[in-house]
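Just so it is clear, none of the values below were taken in a lab; they were calculated from the coordinates. Since we're looking at a predicted model, the values are computed, not measured. Cβ atoms are built from the backbone, for glycine too; each structure is taken alone.
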Structure P
Amino acid sequence: MKAQLQTLLRSAGARQGALMAGATLLAGGFDYVTQVMVGRLLADEIAVFLAVTAVLQVVVHSTNVIRNVVAYYSAELSVQSQPEAGIGAFLRRRWRWALRWGTVALLVALALSPILGRLLHIGTLSPLWAGALAVLLLFLRPVTDGALQGVQHFWGLGSVQVAQSLLRLLLAPLLIWLGWRSFGAILSLPLAMTGALLLGMWWLRPYFRAAPSAAPVPRVSWQYSAATLVGLLAFALMINLDAMIVQARFAEGIANNYGPVITLGKMNLFVPLGLGLVLFPKATQRHASGQDARPVLLLTLAATLLPGLALTLLYFLYPGMIVSLVFGAGTYADPGMVLGLVGAATTLFAGANIWLNYALSLKRNGYVYLLAAVVVAELAALLLLAVSVTAVATIMLMAGLAANLAGLVTTLRR
């Protein structure tokens, strides 16, 4: 195992992991600056912005099943004869499917906006309408992202992520300055996603232009897709339930003061999400060739958890100072130990993301369904026991711990 870890550290996979970690960190940095700027410009509407963003994050992780499926089959097709033709035919079929069902999802999101507005105590529906526009893009973007991931074009995948975050950073303050407030802040997301989608299609132009292949296009396994959907939806809910619960159940002032806690806590997810993109095809490849995939897992977990724990320590030691430094003195209340608790919880969530990618890459569905059970228990605890934001943060921490223990028990075996 030690020799395998040393080999991995010097391998192309390690370099690709570093590339994706760097791209995700840069993109996450841009997203973080966007959140901070929105927090400064929309202090009176930050809870609305974060609540709608949390709902969209659930959709993001749910539609990532499309990315995983496209990545899985693109990787398979890339080792066959005439890979460009086969991948091109598969891409075109997935693109038509995503456009059709993305349009349906957009209409459903628009129809559900009044209900969500009442549940989340959002007085105007325009922020939810802006979020609905993002739903269509959340069906289309995973097709190009999955293809780039499957053919291991990590430079293209990283550039797409950075481009979206940079565009959003430029658009959000501009739209707020134009007077569009929380509607403009949320609208910046679908606009930025459109630009990133065009860039992804440009990287994939050899596949889209390839002549049709005589080989049959592979059929998607709905059993695998369903397991992937359950896992990604469970993860999305796990990391976003606190924002929705706080917005729905606590007074406006408390919800607004919890906004910086969410923004700072999510920093611990930047790098792990990029590492998970690299882990998925690498673990699948090693497992298919009869090699032990656990060294890849352990190296990725170490790269995920250690930076998050270091940042969490700072959150425990200097919560008020960090919030004042980032968001401006006197803008938000000192979160106290809540910031550290949320930082620890999101660090453990990052570990759960690595376990989930590893389980999906090896088709070990036991972890997927156990993770879903953890999230159900988390939701029940939040509904019954969340009498304060400290209780909310503690429940999130316990859920993160349970999710990692579940991975250790169900997934670490060779």
Structure Q
Amino acid sequence: MASPCHASTDDAQPDTPANRAAARLRAIEDLNLKGAAADNPPFTDTLFGVDTVFRRSLLEHGLLFRMSANGAYIQNTLQPPVAADAQNYTGQRQFFDYSLNPVLSADLRQLGFHKAQLNINGQIQQATWGPAQPTAFTAESIYLYKEFGEDRVEMKLGYLTTDFQFIGLQVGGQVASGAQGVYAVLPYEVGISYTPLPAPVLTLKYRWDSGLYVKGAAQRSGEPGSEEAALHRDAVGLRFLPHGDKFLGVGEFGFKRPARAGKLSEWLRAGYIGNTTPYISLRTGLKETGNYCAYFLADRQLTQPQSSNPARGVYVGASAMFVPAQFDIYRQYDEGRIYYAAPFRNRPGDFASIVASYTAFSHDYLRTLATSAQSYWRSSNSVTGSYTARVARGTYLGVGLSYVNGPSVTPKVPAALTFTAQTSVFF
């Protein structure tokens, strides 16, 4: 059978080293991440690059291996570290984490399936505070990706982290930017799957030439409760239907226009997540159904100072999310953001952002805390400034400072000013 490299090459082109290299680049990018709400960097922006003996030999068989490694340090700068048994939020004492994400992709043209790939992802992670990032060694995702109808229709089927397919929580839509501000937890309260806890999922997307699209998913719900408890029940991440987990559906409608010379980028999306799994009501203490999350997000490019790099410029964005207060501790999330992709002309891989957020807590949950004479915050407000620098090929370093008024629901601890340093390396 012909290799993907050969399949991507125009037969009319002469067999020269330059044309062979260009064909390899087209073939290898065919095996990059597709159909997600954020983009991985191209393989030209990886530590090992594109044209290595290892990658060439795998590509001849329609295969690609890649991996990313991430690490972070977080520390509150306003108060001394607390004792380990008194920690309530990330950074209240020194926090370190790391994760490794190996990925094997297969081009299924080898088997006669065009514009299709099989992806097998793993996740290895550990941190100094389990509630923020429990130790895990899981199959992050195993799925089939297929395009139909002149690429208007996309399908994914298998074990997936659904949060990465919808919503678009990554500021700037890039995995490498590392600039996410304060992460919205509402979709996770409702049971959407996420790293390192995949779930069986079918996603379908249809897009129009105008940039409009509609996208949906049918997912086995995640387990209500803590991530640590869910990992204890499903340590590898491949249980099909654990007892008690029901159906979760996601629907999203949006408009997405990438930046082009003379055309500014724009992305509007609105969606709904509904879960039929019974949750314990914070109002009655009984298990009831009806949990959901409604969301709206918008991002717009304001400036385009360089036509040769149309994505460069200043952007603004906003988010709004709502869940029922009777089921979820965090009931409302609002965010405003301004960010600059490539703030310096000679550093096209850098990224700067300022993100402000407001999170409201469930009145039903706060009423319970008041009844038991516990202290609490009614809401949380934050402002985060961050800068991510591309320090070398495939290597990014980000630093940020966040002021958070209400860093935990209970007890009512003082406001925090947390410093974050994080690194991402793409192999």
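At-a-glance table
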{"item": "Among P, Q, which structure scores highest (criterion: distance in nm of label points 7 Å out along Cα→Cβ at positions 72 and 368)", "result": "Q"}
{"item": "Structure from which -2500 was derived, helix-only ellipticity at 222 nm (-39500 (n - 2.57) for each DSSP H run of 4 or more, over all residues; to 500), options P, Q", "result": "Q"}
{"item": "Distance in nm of label points 7 Å out along Cα→Cβ at positions 136 and 248 derived as 1.1 - corresponding label from P, Q", "result": "Q"}
{"item": "Which of P, Q leads on mean projected area of the Cα convex hull in nm², for residues 128-239 alone, largest value", "result": "P"}
{"item": "Which entry (P, Q) yields the derived value 36, 22, 16 for semi-axes √(5λ) of the Cα gyration tensor in Å, for residues 200-311 alone", "result": "P"}
{"item": "Value 13, calculated as relative contact order in percent (Cα under 8 Å, 6 or more apart), assigned to which of P, Q", "result": "Q"}
{"item": "When distance in nm of label points 7 Å out along Cα→Cβ at positions 184 and 224 is computed for each of P, Q, the largest belongs to", "result": "P"}
